[in-house]
1. If you work out distance in nm of label points 7 Å out along Cα→Cβ at positions 12 and 100 for P, Q, which one comes out largest?
2. Tell me which structure, out of P, Q, gives -14000 once helix-only ellipticity at 222 nm (-39500 (n - 2.57) for each DSSP H run of 4 or more, over all residues; to 500) is calculated.
3. On distance in nm of label points 7 Å out along Cα→Cβ at positions 52 and 76, which of the structures labelled P, Q is highest?
4. As an exercise: FRET efficiency 1/(1 + (r/R0)^6) of positions 84 and 108 (r between Cβ atoms, R0 = 30 Å, to 0.05), calculated from one structure in P, Q, equals 0.95. Which structure is it?
5. For Cα extents along the principal axes in Å, the calculated result is 47, 32, 27, so let me know which of P, Q that is.
6. Compute distance in nm of label points 7 Å out along Cα→Cβ at positions 36 and 60 for each of P, Q and report the one that scores greatest.
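What follows draws every value from the coordinates through simple rules; no lab data is involved. Bear in mind the structure is a predicted one, so any value in this text is a computation, not a measurement. Cβ atoms are built from the backbone, for glycine too; each structure is taken alone.
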Structure P
Amino acid sequence: MGSGQIILIYGNSLFVAGVAAELSTMPDLNIERIDTADLKMVPQLYATCPTLLIVDLATTSADMVLTCLIECPTVVLIGLDLKGSRVVILSSKSFPVTTVQELTGVIQHLHQRRPS
């Protein structure tokens with residue numbers, strides 16, 4: 001195993017296994033797989049706080065994704081969307097909001113950062 005970034009791969013599909021195999025050839029990455037059927041492994045996922053979490057969006061619950069983003073504030077999550085042939089990148093960036101005006105400011109800020 002590599003000694004660099006920790007990358008957790010959550011999923012059992014053949015595609016996810018292929019991604020894990022390809023990434024494991026990179027020496028600076030520490031690749032770990034978590035079986036979606038083993039619910040005892042989910043707390044380990046949160047305790048590890050990986051650099052990157054790769055999940056198959058078709059088989060991963062939204063609750064698990066949101067909890068991971070909350071529990072591991074530095075994680076970048078890459079969701080594999082096989083149906084759409086794309087990846088969705090999520091981060092746990094958060095903004096303090098106590099008023100609707102502050103929420104509006106966050107929305108405007110995010111809108112301005114969108115690529116054209």
Structure Q
Amino acid sequence: MTDPLSILAQALRSAGFDGVETDGLTLYARTADALEFQATADDLYRLSIRYAVRATDAERADWMRANPKGRLEIAAGETELTLSLPLDADLPKALLDWAKLVHAGAVAAVEWRRRQKPLYGM
């Protein structure tokens with residue numbers, strides 16, 4: 001098991017992530033909160049999750065200041081959190097960081113959605 005995706009899959013299982021499955025060059029898994037994310041591994045490990053809300057530039061900037069390890073971008077109209085890691089990263093530590101980032105992103109996404117409700121007539 002020397003390919004990076006297999007190494008990441010094993011590290012995710014060892015760290016307690018659920019539903020770790022590989023589909024071609026993409027790996028899928030869930031956090032303890034049942035938030036599904038995906039990962040790829042080529043020259044970097046790249047873990048990402050999309051939240052079904054479009055955070056504003058200011059909201060994303062504020063969140064990234066508070067959570068500098070994660071990066072928020074807009075992808076396909078949704079807010080996408082990404083953590084990129086070198087292939088020689090300390091995966092057990094990085095995956096603990098990832099779980100915290102995903103949770104913090106989910107909490108923020110709920111707040112962003114609540115702020116937008118008046119815009120959508122909810």
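1. Values: P: 4.7; Q: 2.1.
If we compare distance in nm of label points 7 Å out along Cα→Cβ at positions 12 and 100 over P, Q, the biggest value is for P.
2. Of the options listed, only Q reproduces it.
3. Checked P, Q; max of distance in nm of label points 7 Å out along Cα→Cβ at positions 52 and 76 sits with Q.
4. Q
5. Values: P: 47, 32, 27; Q: 51, 26, 23.
Computed on structure P.
6. Q
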